[in-house]
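Trainee: What follows is a group of structures, each given as structure tokens.
Every number here is computed from the coordinates shown, using simple stated rules; none is lab data. These numbers were taken from a predicted model, which means no experiment stands behind them. Cβ atoms are built from the backbone, for glycine too; each structure is taken alone.
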Structure I
Amino acid sequence: MSDGSQNSEKTTYKRVLLKISGEALMGDQGFGLHPPTVERIALQVKAVHDMGVEICLVIGGGNIFRGLQGSAQGMERTTADYMGMLATVMNALGMQGALENLGIYTRVISAIPMDQVCEPYIRRRAVRHLEKKRVCIFAAGTGNPYFTTDTAATLRASEMNCEAIFKGTQVDGIYDKDPKTNPDAIRYENVSYDEVLHKNLRVMDASAIALARDNNLPLIVFSLDTPGGFAGILQGKGTYTTVGAA
């Protein structure tokens, strides 16, 4: 297993959180986990880990179950949200397996205690894992209904004293409109927290953006589909959008 001691390349940040959607794990499938896709993302995490960067992950659960959709179809919202949290635990375990197959020590840490499959969230223990160069995957959101995994990512990044949140998406940044359906869409290089909220740019939900703003935590939006994108951005390369103070 790798302990991340081979810090040979200059990086912008020393501790970061990577937020990805559950849908990012399903590849071309319409549901569930696609192991080759999970492995591809794990390789991007490994590349950054090998640079000596301490990494946390938060993964959504939309490839398995989305609480809001369940609620919209008549389920009680709290129950639907808890089901979505359990979906994130499944994704976290899948990513843990992929990372450990690559030789990276990994811990899944759940906001909902389930001691037989992962660790409960204890802040000081999680920080110690990071200091030991283990990858920490935070699962089950905040442990509370009505909060998204975007908010959980911002909360955990703040608690872990991360220097930035990286949001891996299907496009290489934030655009003024959907670039997939609008060829004239304009990509932002830099945008303020308030502008994201005012223009409803939908990169993260409003509570997550507000929490990032209150803690002066930069948000970097990039494409997970670009080979080497995550590691490249940490070396100052690549195409992305930075959300920060005005």
Structure II
Amino acid sequence: MLELRNVSFQVSEGGTGKEIVRNVSLTIPKNKLIVVTGPNGGGKSTLARLIAGIEKPTEGRIFFDGEDITEASVTERARKGIAFAFQQPVRFKGIRVLDLIRIAAGAHLSVADACVYLSSVGLCARDYVDREVNASLSGGELKRIEIATVLARKARLSVFDEPEAGIDLWSFRNLIDVFRQMRESIQDSSILIISHQERILNIADEIIVLKNGGVDHQGSQREVYSSLMEDAGAGGLCDCEGAIRAMGKEE
């Protein structure tokens, strides 16, 4: 479905080039839930932005269903079936939640249809459908509304950049259920999540570990998760965040 070939991305810093993503080659197949994890500063969010078209690689090519989309804009990629959920969702003053879901779906959904998407992310639909997507909404509410819009898109590839950021524990638990349901209903599509949360890693089909801008580990959930635990040190129970922090200390 999605293929990155020798993709690199660098920015100018202090008059010199700083490489954020370095020579990354990977494939996101159909019908999979893939989680990209790794220490902070490893290039995870930049990789997501490169896939969405927010940033363009300085080297390498990106293919979607065999088509080279390296130079395609965010809008063009969205039309081809790539959806992107920001780490910090955007607020839209003057736009109702109902309007946003209709825009995402590309259709004039009924209120009842829109409410199905809101209910699926744990929101009482009647309390939100007519609210504006503005500062009156909390970070957790915005995050769940954004995920509802991604569900409405029914995209071929849904990319989530740290969806757990800024949400409360109850919302996070509900979010895991949403991702499980998405995984169970995958049909000719895939989900890519940037995260270091153990519960999200546990529902992945495959895990990709990004470190120092490059792919450090890649494989099945069982294989890579076991490797992360070993990196964190032997003995006892250890959460994945601790394992990833331990990886960072090796740098």
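Trainee: With relative contact order in percent (Cα under 8 Å, 6 or more apart) computed per structure, which member of I, II shows the largest figure? Intermediate values should be presented prior to the final figure.
Mentor: Numbers: I: 22; II: 26.
Structure II comes out on top.
Trainee: Work out the source of 13.7, 39 here, i.e. which of I, II gives that when Rg and Dmax of the Cα atoms in Å, for residues 75-202 alone is computed. Kindly include the intermediate steps, with their values, before the conclusion.
Mentor: Details: I: 17.1, 51; II: 13.7, 39.
Attributed to the structure labelled II.
Trainee: Which of I, II yields 21.0 for mean count of other Cβ atoms within 10 Å over residues 131-138, as computed?
Mentor: I
Trainee: From which structure (I, II) was distance in nm of label points 7 Å out along Cα→Cβ at positions 27 and 91 calculated, if the value obtained is 1.7? Could the numbers behind the result be given before it?
Mentor: Working: I: 1.7; II: 4.4.
It was calculated from structure I.
Trainee: Still on this model: One of I, II was used to calculate percent of Cα pairs over 29 Å apart, giving 31; which?
Mentor: On the way: I: 24; II: 31.
The read-out was computed on structure II.
Trainee: Continuing with this model, one more query. The value 19.4 for mean count of other Cβ atoms within 10 Å over residues 115-122 was derived from one model only; which of I, II is it? Walk me through the intermediate numbers first.
Mentor: Details: I: 13.4; II: 19.4.
Answer for the origin of the read-out: II.
Trainee: So distance in nm of label points 7 Å out along Cα→Cβ at positions 147 and 219, computed for just one structure, reads 1.6; which one of I, II is that? Present the calculation step by step, with values, prior to reporting the outcome.
Mentor: Numbers: I: 1.6; II: 3.0.
So the calculation was done on I.
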